[in-house]
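Visitor: Next come the structures, one after another.
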Structure 1
Amino acid sequence: MALDSADQHLRHVEKDVFIPKIMREKARQRCFEQVQDFTKCCKDSGILMVIKCGKENSALKECLIPYYNDPAFYEEYKMEYLKEREDF
């Protein structure tokens, strides 16, 4: 099956769950420093993390959201998913 024809047959769960999951994982890798800072703050703050970690949370969102909204980023990982699916 060619990737172009496979693209036309993406199921809802693939488009809305599997591919976004891959995107989140890859974005978190690209925002490693912000993820680490936020995680450390949360661990250090306990139940007060909502109050104490606002700056780290904002920095993490600023890093992640552009990836989530980037159509080229989606296409890159859609093609990766389709290639993996084709290999099975």
Structure 2
Amino acid sequence: MITGMLYAAAVLGITGLFIGLLLGIAGEKLKLETDHKEGLVRKALPGINCGRCGYAGCDALAKAIAEGSAPTTACPVGRAKTAEKILEIMTSP
């Protein structure tokens, strides 16, 4: 009885290690490269996803600003204070 339990625990442990190894390798191979400034711009935006800027939400606007296809003043909700923060982010190295 105990040998059966030890065998089952060993098989389960080895299977878990194998799956964990495969997931670790897949995570590295399939990693997405994101623009650092896009994340900073996203944090500077209000985050209410109203769509008043003409984009689907704050994530889409942040991506467009980081790519240079939208102006730093595109968020009407954040007004000048948000635009200043975004301008600082975009002009920093």
Structure 3
Amino acid sequence: MPTTSSEVCLGAVRYELVLTDPGPMPSSLCFATGGVLRIRNIGPGEVTVDREELVDSHYEAGVVDLRFVRTGTVDVFIPREPDTHVITVVVR
């Protein structure tokens, strides 16, 4: 998927990342409150955020849904060889 600048806000949509897809992951995203970042092909407890009070997280069957419930900025940490990838999410 293409990199999305935080200057373009996607609204209250679901944005899906499939970790088995080759290619770059976004470094930043912007959602309206209620937007969801869905991450596929990940284990339980592997995705973390720096501001849990802004996110409602749900894991099931290799999929993490991060619903952004309050405005602010959240860093999402996704383990990816050889490092951890960080996506900065702005919630408006």
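Read-outs: derived from the displayed coordinates by stated rules, not from any lab. Since we're looking at a predicted model, the values are computed, not measured. Cβ atoms are built from the backbone, for glycine too; each structure is taken alone.
Visitor: Given a value of 34, 11, 10 for semi-axes √(5λ) of the Cα gyration tensor in Å, point me to the structure among 1, 2, 3 it was derived from.
Guide: That value comes from structure 1.
Visitor: For distance in nm of label points 7 Å out along Cα→Cβ at positions 25 and 49, which structure out of 1, 2, 3 has the highest calculated value? Mind showing how you got there, number by number?
Guide: Values: 1: 2.2; 2: 3.6; 3: 1.5.
Result for distance in nm of label points 7 Å out along Cα→Cβ at positions 25 and 49 over 1, 2, 3: largest is 2.
Visitor: Upon calculation of relative contact order in percent (Cα under 8 Å, 6 or more apart) from the atomic coordinates, which of the structures 1, 2, 3 produces 28?
Guide: 3
Visitor: For helix-only ellipticity at 222 nm (-39500 (n - 2.57) for each DSSP H run of 4 or more, over all residues; to 500), the calculated result is -23000, so let me know which of 1, 2, 3 that is.
Guide: Label of the source structure: 1.
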